[in-house]
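J.: These are the structures in question, set out in turn.
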Structure P
Amino acid sequence: MVELKKLTKKIKQDNSILAIDLYQQRFQKSKNITPISSGMNTLLKFIQRFNIYEVPCAFRIKKVNNNRYKQDSLIEILTIGG
């Protein structure tokens, strides 16, 4: 897994980042990054809901009411090199 700090430099950070820990590494929260991890069933639902085919990737989500969120941007595949 690539270092999280290297990846976050590639993301436009006008909002905070919710980082889903697919590798279950349990990394530390920082000023603008909230890491979450969960069981495989929840991760699979998230991957299906947002059509994630490659990782690492980034996209915006927005809250539409108390318990619902929707995708608010295209999915950007984050390249590791460069």
Structure Q
Amino acid sequence: MPRDYPAVLARRNFDVVLIDAGLVEKPEEAQRLRAIDAAIVFATSLTEEADGIPDWLDVAVVPKPFDDRQLVEAIRNAARMKPHSLA
């Protein structure tokens, strides 16, 4: 959840993080996500974000409501990619 994800990211390691794309609108949140050692998949309900998020174009975006196959494919693909800095 947006209210507690920073603490969860700090306490645990993840292979893939599925997170709402709206969180990267704040510079401090974008920096926090760039610093984690995990692949990222964005979720969005905004049509204009479906083709990618500026400055995050190599991160998959899955539209809400989720299509199960598309979501699983995006997570699998992200898990195969080695995390790297997007800065």
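J.: The value 112 for volume of the Cα convex hull per residue in Å³ was derived from one model only; which of P, Q is it?
T.: P
J.: Moving on to the next point. Computing mean projected area of the Cα convex hull in nm², for residues 18-57 alone gives 2.9 for which of P, Q?
T.: The value was obtained from structure P.
J.: Can you tell which of P, Q yields -4500 when helix-only ellipticity at 222 nm (-39500 (n - 2.57) for each DSSP H run of 4 or more, over all residues; to 500) is derived from it?
T.: Derived from P, not from the others.
J.: Sticking with this structure for a sec: Can you tell which of P, Q yields 28 when relative contact order in percent (Cα under 8 Å, 6 or more apart) is derived from it?
T.: Q
We did not get these values from a lab; they are worked out from the coordinates using the rules stated. Everything numeric here is computed off the predicted structure, so don't read it as measured data.
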